[in-house]
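Each reported figure results from applying straightforward, stated rules to the coordinates on display, with no laboratory input. This one's a predicted model, so the numbers in the text were calculated from it and none came from an experiment. Cβ atoms are built from the backbone, for glycine too; each structure is taken alone.
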Structure I
Amino acid sequence: MAKARLNFWQIWNMSFGFLGIQFGFALQNANVSRIFETLGASIDEIPILWIAAPTTGLLVQPIIGYMSDRTWGRLGRRRPFFLIGAILASLALIIMPNSPVLWIAAGMLWILDASINISMEPFRALVGDLLPSEQRTTGFAVQSFFIGIGAIIASALPYIFTNWLGISNTAPKGEIPDSVVYSFYAGAVAFIGAISWTVFRTKEYPPENLEEFERNIRENKGLLKGATEIFSSFVSMPKTMIQLAFVQFFSWFALFAMWIYTTPAVTHHIYGVTDTSSELYNQGANWVGVLFAIYNGFAAITAFLLPWLAKRTSRKTVHMICLIAGGIGLASFYIVKDPNLLLVSELGIGLAWSSILAMPYAILAGSLPAEKMGVYMGIFNFFIVIPQITAAAILGFFIKHFFENEAIYALLIGGVSMFIAAILVMFVNDVDEDR
């Protein structure tokens with residue numbers, strides 16, 4: 001079926017839910033290591049505590065993708081999953097900052113990440129469902145814009161609550177400051193609100209032959225059938241998807257190193273403090289939120305620039321340049337000593353983040369069969385999750401045994417990883433552009 005071109009506001013509405021998803025994701029990335037340290041985790045333990053989150057994504061995303069490919073009802077195909085994920089994630093956001101002990105916080109991270117995955121995977125498939133090939137780069141760019149805007153606000157919320165509203169930024173040892181607690185509450189409201197906007201303002205295409213669609217579902221019921229289809233789809237991945245897998249591995253390894261270690265790297269290496277109950281530590285931790293807001297803000301600004309540049313060069317060239325900029329930004333944390341100068345470093349990271357959220361998906365969508373868009377987008381998440389699991393499994397060991405628990409070296413490793421991804425992207429076959 002030929003897909004009609006959508007106007008800008010239709011693309012805006014179908015992407016708006018990502019604003020809420022990113023509220024949850026950004027609060028998680030900027031504050032969870034801080035919460036873990038506050039509740040007693042050591043630097044080398046933090047990566048292992050994070051490992052449940054990406055492991056959950058490894059399982060959840062292909063299953064949700066498969067299920068959403070086979071769903072049709074009053075809310076359509078993808079939208080029921082947006083809503084379910086939003087409800088669960090909002091509850092987790094409310095509970096996490098009230099965790100009394102470390103193991104409960106780790107469990108809430110697991111639930112939060114699983115819930116974000118339930119909402120996020122169908123959003124990627126929705127672009128492939130509704131937009132013709134020539135609009136997909138724009139569709140993913142608009143998603144990147146909302147990801148950036150959501151993360152600007154969410155990452156800066158503890159700083160805003162502390163410095164603008166006078167809410168306490170410190171707490172007794174072992175307790176989470178009110179500035180963080182209220183930030184998570186605000187994130188819960190934003191998550192469910194933004195997702196609801198997309199659910200009720202977007203229409204999906206029904207299956208071309210609804211009767212045949214329903215008959216196929218009846219004839220292929222069961223867990224074994226689903227597992228078999230996911231496995232067979234994995235085995236028969238398009239060549240472009242395999243090539244992008246390597247790019248994604250090194251890109252997301254770098255990002256996960258950044259998310260896990262930026263707080264201890266900045267507070268220890270630049271602010272020179274390790275006492276999590278001190279005013280200076282919490283000042284540094286809040287500044288990390290500002291830094292994360294800056295890279296996400298720059299990503300939002302450049303989101304609409306990248307499709308324009310891609311038309312005049314290529315998606316691969318744009319992605320390579322952006323990844324190089326991100327590698328330079330991460331590596332510079334080792335050299336920079338003034339916290340304010342880190343704002344410049346974040347511009348390179350923001351450029352890379354904007355491209356990572358759009359270009360690989362735009363390149364991938366052209367190589368996928370329409371009837372398996374959801375399951376393949378879910379499988380593609382393997383190559384986001386596997387590097388995160390790898391980072392969580394090995395970075396703690398390396399930082400402890402080779403770098404004397406100096407977290408700044410994790411960011412340096414992340415910069416090198418981003419450079420490797422930049423080289424690999426030039427070997428990818430972009431089906432749409434090579435036609």
Structure II
Amino acid sequence: MNIRKSAGMILCLVLTFALAAFLTACREDAWETGAEKAAGSEGKVFNICCWNEEFRCRIADHYPGYEEVDANTGRIGDVAIKWIITPNQDDAYQKFLDESLLKQADATADDKIDIFLTESDYALKYVDTEFTAPLSRVGVTAADLPDQYKYTQDAVTDSSGNLKGASWQSFPAVMIYNREIAKDVLGTDDPEQVQKAVKDWDTFNKTSEKVRAGGYKMTSTVNDTYRVYSNNVSSKWVVDGKVHIDPNMDKWVDDSKALVDAGLTGTQDLWSDEWAKGFYPEGKVFCYFGSAWFINLAMAPDKEGSIAHDGGWGAVTGPQSFFWGGSWICAAEGTDNPELIKDIILKMTADKDILKAIVTDDHDFVNNRPLMEEFAADPGYGDSALGGQNPIPLFCSGADTIDLSNLSYYDQGCNEEFQHAMKNYFEGNATKEEAVDLFYKAVKKRYPELTTD
């Protein structure tokens with residue numbers, strides 16, 4: 001949830017030419033003494049950049065000593081915490097972050113970014129530049145985070161082996177099904193039986209015929225299944241500078257087209273009002289796909305009348321294991337608050353008591369393998385949105401299958417352009433071959449340095 005079109009290339013060039021001057025100014029200003037500063041001698045304003053309220057809520061609810069002043073301001077001791085929240089829509093957050101990081105060297109101490117968050121779609125864009133400080137500079141190493149899932153660290157490790165971020169959450173995902181529809185079309189809402197009906201894509205598609213016969217849609221939109229397919233590709237979007245379409249993405253196109261033609265799914269965008277109708281009974285949508293955060297942040301569990309509010313969802317692995325999301329805390333080069341950054345990272349991503357509270361209070365799947373295994377074995381734990389079902393065993397199993405080796409700098413752009421191009425095919429405005437050609441043209445315009453098949 002990339003700078004559009006050629007802006008990405010412009011940023012890379014600017015980063016390259018600005019890097020030497022930036023590092024000289026920032027390192028001499030902050031890092032020579034930063035690690036040795038006592039907390040009381042650090043900066044008095046701490047700026048945190050993120051794209052939504054999630055991290056602010058986690059800090060407000062769980063960081064010891066945090067005092068909320070208003071929706072955009074808090075305090076930790078005598079340090080003012082400033083929340084700079086810019087939504088992800090239309091790449092607004094990344095554009096803001098890019099512009100701010102380029103100004104970091106010349107910014108006043110109170111205006112410098114201290115922490116910024118990234119997610120999997122564009123983590124590598126920032127991790128592999130020195131605008132993001134190695135966590136070792138603030139006194140945090142992988143040895144301080146021994147219980148975290150390794151892939152969450154691999155995702156924010158730069159090409160020189162420096163760990164550049166840490167996350168309080170892990171992000172395996174599942175298929176989330178409507179229990180009432182399952183009872184109607186399958187005769188049961190038992191997770192074990194539902195899983196048999198969606199165990200692979202061929203079986204999933206056969207089950208969709210039963211769903212259609214019952215007067216329901218299989219998914220709200222073709223984009224609901226997109227990440228499941230894209231997480232299970234055999235290679236990166238770009239190999240040796242050349243863009244290619246993985247066979248699993250080609251299968252997504254064919255499977256999705258069949259579902260659209262059968263009236264079993266739509267073509268609307270994720271996060272649209274039309275897409276979200278299935279969170280309510282009248283939407284008549286059999287399933288969505290998502291991580292723990294998706295269930296408890298996106299599916300309206302706090303709204304009366306929603307399926308989640310009434311505990312009407314269930315969870316199974318689905319046709320393929322996959323992941324979605326992930327929020328990493330990164331230290332901005334040039335910060336004057338290294339000790340506070342260290343404390344926030346260690347408390348929010350490694351303190352077992354805090355992480356346990358995040359699981360029980362927020363139903364997040366946290367980045368601590370032993371703790372999550374404890375919850376998986378706890379017969380008393382359950383998620384009210386899932387009718388009391390404990391989804392942690394499914395998430396633990398899924399976490400062990402996550403492979404981030406096919407992530408690349410180009411992922412967000414390629415994924416966005418592929419979905420945009422294929423929408424023309426799904427809606428009958430282009431042949432499949434024409435849609436593929438539209439995709440290649442869009443990628444070339446966005447990344448002129450690439451070649452295509």
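Rank structures I, II by distance in nm of label points 7 Å out along Cα→Cβ at positions 280 and 320 and report only the one at the top, that is, the highest. Walk me through the numbers on the way to the answer.
Working: I: 4.5; II: 3.4.
Of structures I, II, the maximum of distance in nm of label points 7 Å out along Cα→Cβ at positions 280 and 320 occurs in I.
Thinking of I, II, which structure, once mean projected area of the Cα convex hull in nm², for residues 256-303 alone is computed, gives back 3.7? Please list the in-between numbers first.
Numbers: I: 3.5; II: 3.7.
It was calculated from structure II.
Can you say which of I, II returns -11500 when helix-only ellipticity at 222 nm (-39500 (n - 2.57) for each DSSP H run of 4 or more, over all residues; to 500) is computed?
Values: I: -24500; II: -11500.
Of the options listed, only II reproduces it.
Distance in nm of label points 7 Å out along Cα→Cβ at positions 48 and 64 was computed and gave 2.8; which structure, I, II, did it come from? Before the final figure, lay out the partial values.
On the way: I: 2.8; II: 1.7.
The structure behind it is I.
Assign the value 7.4, calculated as mean projected area of the Cα convex hull in nm², for residues 296-391 alone, to the correct structure from I, II.
On the way: I: 7.4; II: 8.3.
Going through each structure in turn, the value belongs to I.
Taking mean count of other Cβ atoms within 10 Å over residues 120-127 for each of I, II, which is largest? Can you show the working numbers first?
Details: I: 27.0; II: 22.8.
Going through I, II one by one, mean count of other Cβ atoms within 10 Å over residues 120-127 peaks for structure I.
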